[in-house]
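What follows is a set of structures to go through.
The numbers here are math on the coordinates, done by the rules we state, and not lab data. Because the structure is a prediction, the values reported are computed rather than measured. Cβ atoms are built from the backbone, for glycine too; each structure is taken alone.
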Structure I
Amino acid sequence: MSVVPVSAARLPPISGAAHAAAAELGRALKGRISLDEQDRLAYSRDMWPKALLWVREGRIPPPPDAVVWPRDEAEVVEIVRIARAHRIPLIPFGAGSGVCGGVLAVQGGIAVDLKRLERVGRVDPESLTVEAQAGVLGEVLERNLNAQGYTLGHFPSSIYMSTLGGWLAARSAGQLSSLYGKIEDMTVGVRAVLGTGEVVATPQRPRRGPDLAQLLIGSEGTLCLFTAATLRVHPYPEERAFRGLRFRTVAEGVEAMRRLFRAGLRPAVARLYDPFDTALVARSRHKGPATPPSLRGVVRADVLPALTRQLSARTLGRPGWINRAADLFRSCLLVLMFEGEARRTAREEEHARALCLRTGGEDLGEEPARNWYRERYAVSYKMSKVVDNGAFADTMEVAATWDKVLDVYERVRAAVAPVAFVVCHFSHAYQEGCSLYFSFVASGSDDVDQERRYDQLWRTALSAAVSAGATVSHHHGVGLLKQTQLREELGEGRRMLEALKRACDPDGILNPGKLTL
């Protein structure tokens, strides 16, 4: 399938209300507004794979009428005031790294790029907190904290291309969440502008009564525009301890993870790869120290390269045999990393190693975990190659309690196998359960078949996951992708969400069409 150039000339016309609002905004923001076709095109999507399919076909996702770049909270308030007066939607925009279609302007409107709100304050050594504005990029925030001797502990795969505001909007999770928590766990207070134009500054924890910050976090731009947050930080870790372990089955590996967290251990990283994902992780090793002998063998040396060479768009259109071939693999890799004070880190790693050995694990030493740590962001930049080769790839992150995890895994694999090649890893663990992170790759005979298969894949996968007791999402958010399933998951709770929307955004101008609102 060839790529069709996207023409900005095919953008829908700008509405009269948008023209009127733009004239007023231009005066208020001293010209920091654009109705340029290329800007509208650039802000028409995030990294939702379905939107990438549209772009490959030459189709344009729903674009905004205009783009604005506020430089402080007062200007955000003014933008909301003007938009409310003209009844025109506002779409908060961080860095565009979302994967669920959360920034598509389904009713037109104005994209509000918040990246100029990027100030990071000094860490308060007494409270161990820092104030940061919502537009700061994650990697810039972490580098700033490291220079002061601290870490936030939040490391999503998108850290180089996502903002603090985006993390808050989607209830983001980082790769070290088992120790530090998700973004809502490390946020002690937020500043936000509601759809009324009112600035809300939530009191810091501990507090009495309902926690308004937790109602706003995860609202995906439908209730407010985040402008800043007060975050809990930690001293930069003295030491890191790494360990890789092999288990004979997925069930053994999941049981080892469950025992680790039920024993009160908190590794910064606990990631269990299913058998075929284990083989892929081993094959993509860092060009450095040799892979441990326990990860080598005939399968690794001969079968796996031959199999992965067959992952063309044509064969991905018939994924059944690939999934059956993946069933030949049995062993699973568990990657553990502990960090913090040196003696405690060593003690916890040794405790975890002993517990895993008692659960049937085989010690592979440090290198598999060190290799994962070196390459931990690389996979996020490889998926575009799949699209370039005429196929599509996507990921689905759900969560379940320990008693349901294996059922979710088996049901999703069985349901998706006829539609897409599927692998999974288990991570973001808690005492109660963990996240299951599925990766899908598939193809179709033409553009129409590609989109049909994509929609079929998501209906099938989410239905299977939910039927086994999983959540709709763990940390990617909902966007346009998962709205139907979210409506079902909320049940009667949707009425409370709608009431909150009326209170925070009575005119319905904030990111309409998302979160079922």
Structure II
Amino acid sequence: MRGRGGWEAIDAPLKENMANLLANKPLDTILSEAHEEGGHALKRALGPINLVTLGIGAIIGAGIFVLTGSAAAQYAGPAIVLSFVLAGVACVFAGLCYAEFASLIPIAGSAYTYGYATLGEIFAWIIGWDLILEYAFGAATVASGWSGYVLSFLQDFGIRIPARLTAAPSESLVFYNGHWEHYDRIKDTLTAAHIDWHTLPQMTGLFNLVAFIAIVLVTTILVIGIKESANFNSAIVIVKVSIVLMFIGIAGAFALKHSTQVVAHWTPFIPPNAGEFGRYGWSGIARGASVIFFAYIGFDAVSTAAQESKNPQRDMPFGILGSLVICTVLYILVSGLLTGIVPYTSLNVSDPVAVGIDATGVTWASFLVKVGAILGLATVMLVMLLGQSRVFFSMSRDGLLPEWCSAVHARFRTPWISTIFVGVFVAFFAAFVPIDILGELVSIGTLLAFVIVSAGTWILRRRRPDLPRPFKTPWVPFVPIMGVLVSAGLMASLPAATWIRLIVWLIIGMVIYFTYGQKHSKVQANLANDAEAAPARSMAD
């Protein structure tokens, strides 16, 4: 038998290795990096308005223009309004925690850096890898939705792209009402019209060329410069918010004149459960909230631009919370009006807002809605790809990813290599993977990020209550705990298949971490140097 000393000799390296995995990146180091200047640092060019429009640019997009219709049709019915309320409440808890971290640690890595400062390296890696899932797949999801609006817009002018170049390889297309439509998005409409889809012309997608081109164009803008990207985003935000307000005005006027029709479409407001979890009823409201949660990652993406903000301590909370409040109100108004003027069973299409405006009979507005959706979704892709490349930048600076990920262009002062790498990866993903799978993956990735940031806020308050916090989350620990519980609850309502994909994604990430990241980590290198220096100091003493 092995003696007590033998087990202790074995346990010691294990304990040391576990301690190293949970090593925190010193806050002093993070803050010094945040104030770096020069040709190898990111350019500080964003003011408070830029940050608010950056958040609105990401939030107002897929949630209104794409996911509202599909979530109402498949999960919640008219009660999609309650799904947005539930998702918005969850976002308030997480948003308050993000605001404190972003003002305290104004650096590009967002939740990844916050996790490194509070929970340790292994958790930082998990959240960094999770953010790749959130931003990269999020941009791919939006590109798929963007292609639906572009195709609808082009068809209005008689321009038709070969149908097989408008969908991912596994997506079925049917020819209905003069257009090639995604079968999954239109099957409820066909059922309601008593049409057997087998009797319609069919084909399978080959490559979503429109989504691919969209990502390539947005990547090019991001490489050119952060200020140029922000100005492009701000201009389009003004246009798309104006169009959203126009829809609210037109749909609101229509609803007042046709109140009987609206009441009929809202009855029952919460459709009875269809016999399975998440298919209408209260579980459908929760499932709807977890799916549309994807639409709220805009304020999360704002925090990735902290290192490019002129005054992050003051402006980051303003950008995060301001964009969140504005967009939540708009989401609730649009979803309520949309399900009031159009039966929710007819909204499982790629351009539900265009369907809604068509129902009002205001034909000129349909053109503007499609233009607003096309421009609006472009800014969502821009902000998500910006966030992804900045997370890569931070992880590379810490040694967890190769050095080229943090290479800054001498002229444009942007992380150009990582931006191009991410853009190419996302472009192919958008072209080959169906939008429903992408959307649920992004939602679970976003929620996991919110859980970690909320927990990290409470942990750092207990560990370092002395730190000067330009913005303080109120009602700690209530707000962080609720951020964890609500986000975790929404995660639990997602399908088992989405959880399996998340676990597989995290396993791939852990393999990369233990084969590359841990060996090249600067924090681990510092720990090893300290361990080697300790015996020498003891002998000197």
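The table below gives the values:
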item: Structure (I, II) behind the derived value 1.8 of distance in nm of label points 7 Å out along Cα→Cβ at positions 340 and 356; result: I
item: Which of I, II yields 17 [relative contact order in percent (Cα under 8 Å, 6 or more apart), calculated]; result: I
item: Computed -23000 for helix-only ellipticity at 222 nm (-39500 (n - 2.57) for each DSSP H run of 4 or more, over all residues; to 500) - originating structure among I, II; result: II
item: Ranking I, II by mean count of other Cβ atoms within 10 Å over residues 100-107, the structure that comes out highest; result: II
item: Structure with the greatest value (metric volume of the Cα convex hull per residue in Å³, for residues 140-219 alone, set I, II); result: I
item: Given 15.4, 44 for Rg and Dmax of the Cα atoms in Å, for residues 76-147 alone, calculated: source structure among I, II; result: II
item: With distance in nm of label points 7 Å out along Cα→Cβ at positions 84 and 116 derived as 3.7, matching label from I, II; result: II
item: Distance in nm of label points 7 Å out along Cα→Cβ at positions 268 and 428 - structure with the largest value, from I, II; result: II
item: Structure responsible for 4.3, with distance in nm of label points 7 Å out along Cα→Cβ at positions 348 and 404 calculated and labels I, II on offer; result: II
